[in-house]
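For reference, the structures are reproduced in the following blocks.
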Structure P
Amino acid sequence: MFWGHLHYSAFLANFSSELPQVSWIHGAWYSVTILAILGSHEFGHYFACRYYNVDASLPYFLPAPFLTGTFGAVIRIRQRIPTKPMLFDIGIAGPVAGFIIAVPALFLGLLLSQLTELPQDEGGFITLGEPLLFQGAAWLIWGTPPDGYSINLHPMGFAAWFGLLATALNLFPIAQLDGGHITYAALGARSTMVTIIGLFVVLGLTFVSPSWFLWAALLATMVIFGGARHPRTSDDHIPLDRVRLWWAAGAAIIFVLCFTPTPVDIGVLINDP
């Protein structure tokens, strides 16, 4: 709510340096949306665990003292998942559930946004990388902005953007991430090589945008201490069924739609008259 009310103040400022004072209740535009997306993601995992009688905790929401106000959410699965179909269903349920909530939030957030002329003076700015889905939704609603104009993103739109980014991060096919579970269930032992390649890709992304440093460090730590090989299930030798393989392809499409190579960039705005 604290960071949400700051986002709403910045939205009302409309690219001006003078931020109006607003009450914390306006932070609900952001906080309710982001908690709905993250909560749906984790409850997707949780209810899939309940369906298969796998012992799991309710979601834990992790606060953060910066722009997003949150590091995301997690559940704790207290036992090894015995079979690949169960692992696959539990792994994919979260990203799909979160994505289902993020898409309408994105369109509504963009409808609430404003197409605004950029200020003529020079100033600092933060730009958000635009996933393919974000670009498509923005084009459908606002078309191609004229030169010197940009979308002033409503806090609900920002929450949806962060929800898309969180979905993409979780779908990286690495180790114990959701994407790692899906990849292991679909590819078996070959998923180890996918994890190694995926980690090098993330490390390479740090040369594209410094905003990848923290994520790359967390993933490298996960692989170093947890290993690149996914824990085996009892049916490791049995291929995944065709229907779940199609769902795996769908998860890959969701990853592509939600991914951006430059999540956050900080620079200087110079808009020549």
Structure Q
Amino acid sequence: MGVISKPSAHGPALVLRKWTCGETSLIASLLTRDLGYVKVIAKGARKANSRLRALVEPGRLVEVEFGLDPHRDLQYLRGGSVHLDGLTATPDLERTCFMLGALELVDRCRPFEANRPHPTAPELFAVCEEFLRVLSSESHPDPALLFFSFEWEFLEFHGLAPEVLTCVACGQALRPDGALPVYFDAVEGGAQCGDCRERNDGAVRDLGAETLTWLQRFAAGGLPRDHGEVLARPVRRELGATLHRFLGYHLPGYRLPAALDMLRPVNRSKET
């Protein structure tokens, strides 16, 4: 009598998250290139000699084989190999925090359903892979700039990127030279000119010229590739706060990634 093989899939994946299951197993959330989001269980992966243990560490680009049972939400991980370990490749705290923040963002705020192939899955995987490789190579001096650019691209996958080239109210082109004041209204969906700001009673904030310049560069597409560019501290804070407010209003499931809390400055006066 012939043996019918069980269906399976294999291909590259990014490990987003892991958690324990039972006494010896681990569950991992993967973003795969071909099938999108997949949850797998690695039986016995917490054992010291498990060959599956290395395949479920967050921040790793892996080649994996797993079961493909349409009746299961949790597939069995069968084996694979590690291509890149993003966390060990970036030993400094800042790069590690931004990498973990990106993984949490992708895992929590999914642009398509898990365990169902989606036509844009390869595109999202490519963006995540590029971000991970550039960040872990340490070739770019400012991980914050890479992270903010990644947040923008992730918003574009949801069709939610803010309008920063023209005023969201009147359509007037916005110039980043600082000659005219520009404001940002997260609720309305982007930047506003000064005339429209005067007619708006909402929670609108000033937008600096350099911050607007970077937002417009993000809108042009792609990760920043100039390895000499570093954000000034005020611009970094304003960019982060602007994107955080927008994400909070418009992206379902969003919250500030927990890893970014480790980058907050410590208030020494409260410790004494």
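Among P, Q, considering only mean count of other Cβ atoms within 10 Å over residues 176-183, which has the greatest calculated value?
With respect to mean count of other Cβ atoms within 10 Å over residues 176-183, the highest-scoring structure among P, Q is P.
Out of P, Q, which has the highest value for FRET efficiency 1/(1 + (r/R0)^6) of positions 32 and 168 (r between Cβ atoms, R0 = 25 Å, to 0.05)?
Max of FRET efficiency 1/(1 + (r/R0)^6) of positions 32 and 168 (r between Cβ atoms, R0 = 25 Å, to 0.05): P.
Looking just at FRET efficiency 1/(1 + (r/R0)^6) of positions 104 and 224 (r between Cβ atoms, R0 = 25 Å, to 0.05), which of the labels P, Q belongs to the structure with the highest value?
Q
If mean count of other Cβ atoms within 10 Å over residues 160-167 comes out at 19.5 when worked out from the coordinates, which of P, Q was used?
Q
Where does the value 16 come from, among P, Q, when relative contact order in percent (Cα under 8 Å, 6 or more apart) is the thing being computed?
Q
With helix-only ellipticity at 222 nm (-39500 (n - 2.57) for each DSSP H run of 4 or more, over all residues; to 500) coming out at -18000, pick the structure among P, Q it was computed from.
Source structure: P.
We did not get these values from a lab; they are worked out from the coordinates using the rules stated. The structure displayed is predicted, hence computed values, not measured ones. Cβ atoms are built from the backbone, for glycine too; each structure is taken alone.
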